[in-house]
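Pasting the structures in now, so scroll down.
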Structure I
Amino acid sequence: MTKDTADVTDPGPRSLDALEARLARDLDLLTLPPADWVPPQDGVPGGVLDVAIVGAGMAGLTAAFALRKVGVANIRLFDRAPAGREGPWATYARMETLRSPKTLAGPALGFSNLTFRAWFEAQFGRAAWEELHRIPRLQWLDYLNWYRRVTNPPVENETVLTAISGDGSGVTLDLTGPEGLRRVRARRVILANGRDGLGGPFIPPFWKGVDKRFWSHAHEAIDFQALKGKTVAVLGAGAGAVDNAAEALENEAAKVLMLVRRATLPRINKGIGAGHPGMVLGFHTLSDERRWAYNQYIADTGVPAPHNSMLRCSRHPNFALLTGCPIEQAKPDGGRLTLHTGRGVVTVDHVILATGFSVDWAQRPELAGIARHALLWRDRYVAPGEEGGDFAEHPYLGPDFEFLERVPGEAPWLSRIHAFNYAASLSHGKVTGDIPGISAGAERLADSIVAALFTEDYDRHWQRLLAFETPELLGDEWTEAEAFQ
């Protein structure tokens, strides 16, 4: 057998121990991670972090490892969830499988032995990989927990950010956790806090006036077992609506109605059509008009549920899908709710709003210090006719994911905070939370933070250079001639 043939037929590691040994060898060959080169901040009581990361889900973990790759070790991650439960995967995410293709490298940062595929094949083999259609949701969480273990970032779980402020030299985080209330100082802060990082569930104003006992939002805890034998309406046209409808059906709801305002259900995922390196790496360089237009077009055309997710619902005979069916009125009727829709009247026991998230600063009081100073898209550009839309409230971020001041000079510390969450999508595209672009986004973020830390510490690096006196030549490598011959 030739070497080339052996390489093609190599089954790869056959255990996680073997895979981890290969990953360690990869890092060793590349001399990674490098030594921490950032000078410590002297004279600060309790010390100061170079980077604090709020969130230890996929985005936070990827950002942390990207920073370690470039020699920034004085970091810490804070997450409100218990260890192993970060992100949406074990809470409001209710899909059977991920929506992304299984072949995406995700948070691997260029390391083949850090991919989901490598992790999966090491445990189940290549044949099982070939048979796998898409990645099961909870198996993705298992992979992320392994990713956290092998990259080993310093994470503090069950720790909640309660306030954020700053000054010319850094940012102060007010936190509450197992140790009680405390303050942490950091030179830079990354908000890797997910889809609801700068807001929360979008609840149409109409529904805020309806008794809460009749409805739930898809992104909160729902007792689906309590819906057994009930008639349930799910409002929405996307994957979240389909996932929640399926969950109700599988918990033996008597009937599930998926009510869609649109005349037709979206069928084409336009975002896939722009899934290439040019978009990932170049989107943030586009004009404001073009960045807005791209995001608005995707929102207007809609993102359909995956094929297998829709089949998960339609295989139940007690599932019904009605398009062109906006809710015009909702009235309590004893212990039930009567919905007046564009296609008639129906009485249901419970309504699930699958209406997604919005950037809503009021839902994030801990970020009030940012909200009062941050430049928003409505301050720079709004597409004609979209003045009241959600996009207008998104932060208008700089090229390094940093917040910018609405009034220059009022809060210069804002540029020390980087939005690596859903709210960055209007400024930077899908590189802050979606699997396809997460590595590219994390590396760009890490590179920009490294540049900022270096320039801030230039004087100290200059003094280090002047003080460096390790000789390359000792003086005994040659004999100096007395004169020219």
Structure II
Amino acid sequence: MSLLKSWLAFLPVSLGLFMVLLDVSVLNVALPRIAEDFHARMSDLQWILNAYTLTMVTLLVLAGRIGDVVRRDRYFTVGMGLFVLGSFLCAQSWSIGALIAFRALQAVGGAILSSNTLAIATELFPPGQRGAVMGLNAILVASSFALGPIIGGWLTTHLSWHWVFYINVPIGVVSIALCFILLPPLGAKEKVPVDLAGTILLAIGLGSLTLGIIKGQDWGWGNQKTLACFAIAVPYLVAFAIRELNYEYPILDLSLFKIRNFTVCVIATAIIFFGISASLFVVPYFLQGLKGLTAEEAGYWMVAIPVMNAFVAPVAGKLSDKINPKYTMSTGPVLFALGMYNMTGIEVGIRYWEFFFKLIPMGMGMGMLVSPAYNVVMSSVPPAKAGMANGTVRSVNTLAQAMGVAVGGVLITHNMKGYLPGYETLVPDPGTMAMLTMFARFNPLPLIGMVEGFVDSIHFVFSAMMLFPVVSSLIIAIFLRGEEHLRRMSMEAGV
């Protein structure tokens, strides 16, 4: 298969992944309008997001494993169809309950798409050419974060909230057509049964763990519901591990973690995604709350990250097949830590271009780490377990992101208690913060103290999170065997 045909075949795959990644950040902007139309409570809005996250986390490993035992091209197309159907039904929702249910259906399709993208790239592209396509994957990940609010804000403002879902329909239909036209047959790598018992154990364990993480801030970390989630998760995850170690056809072959480069990359990317989510979680509160920007405008302010990532990621991915990937991968988190350091001094009066240049190291750091890491991960595992590996990486990273958001909320509320004794655990939404900032201009001292407290708390979060990319860099520098990756690439390429 020629390189041009491989890139054309990957076009519908990348479109599908972009829709899945974009979906969360696009929807966030539309939540106030959805609340207005359905007279929804805050807890209802949270479940619109939580239903998607929980379904994705619990299904990613299974969805990746199924991709190894069926024709992956047809399976991916089915996932696209489910995602498009779920999107259409979300737009047609007649109640908040229906919207939550259809979000879960949407996430089933999203899990299939997300857990098979890297595996398809591994099949379509020969060794030595995969780094560039992993760079494209990294661009899609970073771009979705900043473009989501811009696209969602425009659609919600000029059309309606329904269009944040409707927009997926034409893109998805085109992608499905392109799958049939461009994707070659990708036959099953292993003809084995799917471990139903292991799937149930993992779903309950990961689902309970994720629910405890994402609701712990609202319920309280010492609340009996939060503790119950964690208490349920531990024995089920232990039982899952025992099952997988003793079952002939596991959905997650734990021996993959004996592969050093696989484990190092999974841990390093999970740590960096945790740090990214915990720190960038507070940025909308700064931009929309303290600076009073709209969500769409805030997206433009964040554009430095995807722009720099778009330049760096393809180059870093391609270089990871030619020079020791340890060098770029260990440098990337250091650059991200530098960007976080830049953010520890931001003030409300900061201007656009000042903010833009402070974010540049973050975009470069993401590009230098993520695309080489995905390339090393997928190259280090047996081809028959590519979907399993893909699903595992996505599941771990999604869980790390959920944990990051939770920890970011804990840090910002903990620091606020130093300014306002008895401060509650809930973080005000950006709209409430914007109102407080406006009132603070009239000099009531408590409100001035609150605004100053939020600025200082944002600085505190970035300062605390700087440690995590540094740890990620050290793990890569000490434990990654970059030469082994290059040898494997040479052997597979027949050089």
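If you line up I, II by relative contact order in percent (Cα under 8 Å, 6 or more apart), the top spot, with the largest value, goes to II. With distance in nm of label points 7 Å out along Cα→Cβ at positions 78 and 374 derived from the coordinates and found to be 1.6, which of I, II does the value describe? Here the read-out was taken from I. For which of the structures I, II does the calculation of FRET efficiency 1/(1 + (r/R0)^6) of positions 214 and 278 (r between Cβ atoms, R0 = 35 Å, to 0.05) return 0.15? Matching structure: I.
For the structures shown (I, II), distance in nm of label points 7 Å out along Cα→Cβ at positions 30 and 366 is largest in I. Kindly point out which one of I, II the value 227 was derived from, the read-out being volume of the Cα convex hull per residue in Å³. Of the structures listed, the value fits I. Can you say which of I, II returns 23.2 when mean count of other Cβ atoms within 10 Å over residues 230-237 is computed? Considering all the candidates, the number was obtained from I.
Figure out for me which of the structures I, II the number -26500 belongs to, where helix-only ellipticity at 222 nm (-39500 (n - 2.57) for each DSSP H run of 4 or more, over all residues; to 500) was derived from the coordinates. It was calculated from structure II. To test your reading of the models, identify which of I, II gives 2.3 for distance in nm of label points 7 Å out along Cα→Cβ at positions 118 and 406 when calculated. Among I, II, the structure yielding 2.3 for distance in nm of label points 7 Å out along Cα→Cβ at positions 118 and 406 is II.
Read the figures in this text as sums done on the coordinates, not as results from a lab. Because the structure is a prediction, the values reported are computed rather than measured. Cβ atoms are built from the backbone, for glycine too; each structure is taken alone.
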